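The structures come next, written out as structure tokens.
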Structure I
Amino acid sequence: MNQILIIYTGGTIGMMTDPKTKALKPINFEQIMENVPELEKLNCKILVHSFEQIIDSSNMNPEIWCELAHLIRDNYDNVDGFVILHGSDTMAFTASALSFMLENLAKPVIFTGSQLPISAIRTDAKENLMTAIEIAKAKKHDRARVPEVCIYFDYKLFRGNRAFKYNSSKFEAFRSPNYPILAESGVHLKFSLNDIRQPTEDHFIVHSDLANDVAVLKLYPGISPKVVENILSADVRGIVMETFGAGNTTTDQWFIDLLKNAINSGKVILDISQCKVGTVELGRYETSKELKDMGVANGYDMTYEAAITKMMYLLGQYKEPAVIKELLETDLRGELTIS
């Protein structure tokens, strides 16, 4: 019988309304189980690890990502897959981070949660939880069907580092416009076999070193030199720059000079687009040619969540800016498509 480890961190899925205050408050996993008696009908053994302190996902941080990675490492040989219950607000960040931290992953790590508490009459929590477990235990020829870090929500399975939360009021909370869904739940589970990534080596490795000295420079028309200078001069090693369209920025000389100074001082700058669909094409327009020439890294079609966590991961592994830039532009875990 398959064994699945459920890791319960918190989130809306594990909340109920306090009868006195009418506010949502966390419940323990035993109370979740009471609301889903159908779990006993699944043909697998469910193991549970519940965080000592149940958290709202707004309080998620790299230390907790490391705790999750270590839990997966310590239980890796004893279970067939993992389901992580997590708040939806920062789920894409955590899923992206773990995708980089877990190298040569050969077992499913499925994140899920809900938009309504599991005790609510119209909750989406039951279906999300049940199907996430079904996917985590799914095998073919004794191999996991989806050996990836994924997000399952509203009948769709997404690659974790390709998804982002786009809606806080619909059950369809996540989208992945630049990469196909990996599976869809209907009468049957339908897997998109050609889109699922397989490990290239057997040796599973967990990387725990992350560096959060990352800043974000989001451009807008009329941004002042003072604002840009303050961000670029911050005591960080990496900067994610959210640009226009296909990676374009202003060509004002003061802006170009500030970027060059930051790169020359050893900072790594990654260019991603503010557009949710499409890719960065450095050098396609005159407004991005200088960025390419000075050594700004091309983020291609990475999500903001993947860009931030990949930068943290690489800064934790390497010191040389040239190496970090090269790896930022390399497809490590299926997070980008090189055009």
Structure II
Amino acid sequence: PWVLPVLVLACDRSGVRRCLDRILRYRPSAQRFPVIVSQDCGHAETARLIGAYGDAVSHIRQPDLADVPVPPEHRKFQGYYKIARHYRWALGQIFRVFRYRAVIVVEDDLDVAPDFFEYFQAAFPLLRDDPTLWCVSAWNDNGKEQMVDVGRPDLLYRTDFFPGLGWLLLAELWDELEPKWPRAFWDDWMRQPEQRRDRACVRPEISRTATFGRKGVSHGQFFDQYLKFIKLNDRFVPFTQLDLSYLRKEPYERSFLAQVYAAPEVRVEELQGNRRQHLGAVRLQYRGRDAFKAFAKALGLMDDLKSGVPRAGYRGVVSFVYRGRRVYLAPPRDWAGYDPTWS
């Protein structure tokens, strides 16, 4: 029988207790979902907090606590180098030492939703059987409460953007990534075309994780603007009883693109002025990077692009809710792929 371990990456945050308490509260089975906490930083108080869980979690410690040699202009990014080193070591333990076949990766500043485990358990076979997928993520980058359909916590999507923040990967992917793992900024590295190789992740309409970690390596840059407003799902969805085959590439593209391009096109002023309400789902078309960024900013979406891919986007389309209606921010129908110079 399959086992999906949860790897919690910890350092020096007492918040690890909040994270672990929720994971253990919602975990349906200790056998099928063992929890492994990998601690970097050698912080004694954090080690004591983790130790207090006894046998409920396995506690492993990253042995190399030395500073990472970095180019002088990157001295202020030392933290990002240490995080990449810790990820490499911890994932190596999961796949090479424990010999698990898959893992759910969580950081110590995440709350998980009541159906977090149900979601990953249901999506796991999809990831295993569909080579066009390379991860399942619990996170919607545009998942602020007013931008999601709170009545549809069962909705899932494919996305070309690697979201992270509570994500599932297979051992086969680690075999591919480990030899070339980067020294820093691992998540943006994952988003480069050389790593992504046109594969997608599954992501939810309503996030199954939320971050409470304002204090961290990135100094809360996105936290106050976006992250603290992300809606954490609170209604249990029995995903394992639902048919998720619609997320396979062929049926998904057929139905998703048909929905997007059947939606009537509107102008951004009409959206902002709440006009043409009777239309239901609508499409806002952008051509070019500047138009995308201007529309995203005007509507409260995250407007940054990584290797040309918009957050939560699929084939250039970002799906969200604006003033209670479904909106597709979409490129023209003849979209020909991402342009990595858009960033």
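Nothing in this text is a laboratory measurement; each read-out follows from the coordinates by a stated rule. What you see is a predicted model, and the numbers here were worked out from it, not measured in a lab. Cβ atoms are built from the backbone, for glycine too; each structure is taken alone.
A few points about this structure:
- Comparing distance in nm of label points 7 Å out along Cα→Cβ at positions 25 and 289 across structures I, II, the highest figure comes from I.
- Winner on FRET efficiency 1/(1 + (r/R0)^6) of positions 137 and 233 (r between Cβ atoms, R0 = 35 Å, to 0.05) once structures I, II are ranked, highest first: II
- Taking mean count of other Cβ atoms within 10 Å over residues 33-40 as the criterion, the top structure among I, II is II, with the largest value.
- Among I, II, structure where P(r) over Cα pairs in 20 Å bins from 0, in percent as derived comes to 30, 59, 11, 0: II
- Which of I, II leads on Kirkwood radius over Cα pairs in Å, for residues 41-112 alone, largest value: II
- Taking distance in nm of label points 7 Å out along Cα→Cβ at positions 161 and 321 as the criterion, the top-ranked structure out of I, II is I, with the highest value.
- With P(r) over Cα pairs in 10 Å bins from 0, in percent, for residues 201-312 alone derived as 10, 28, 39, 21, 1, matching label from I, II: II
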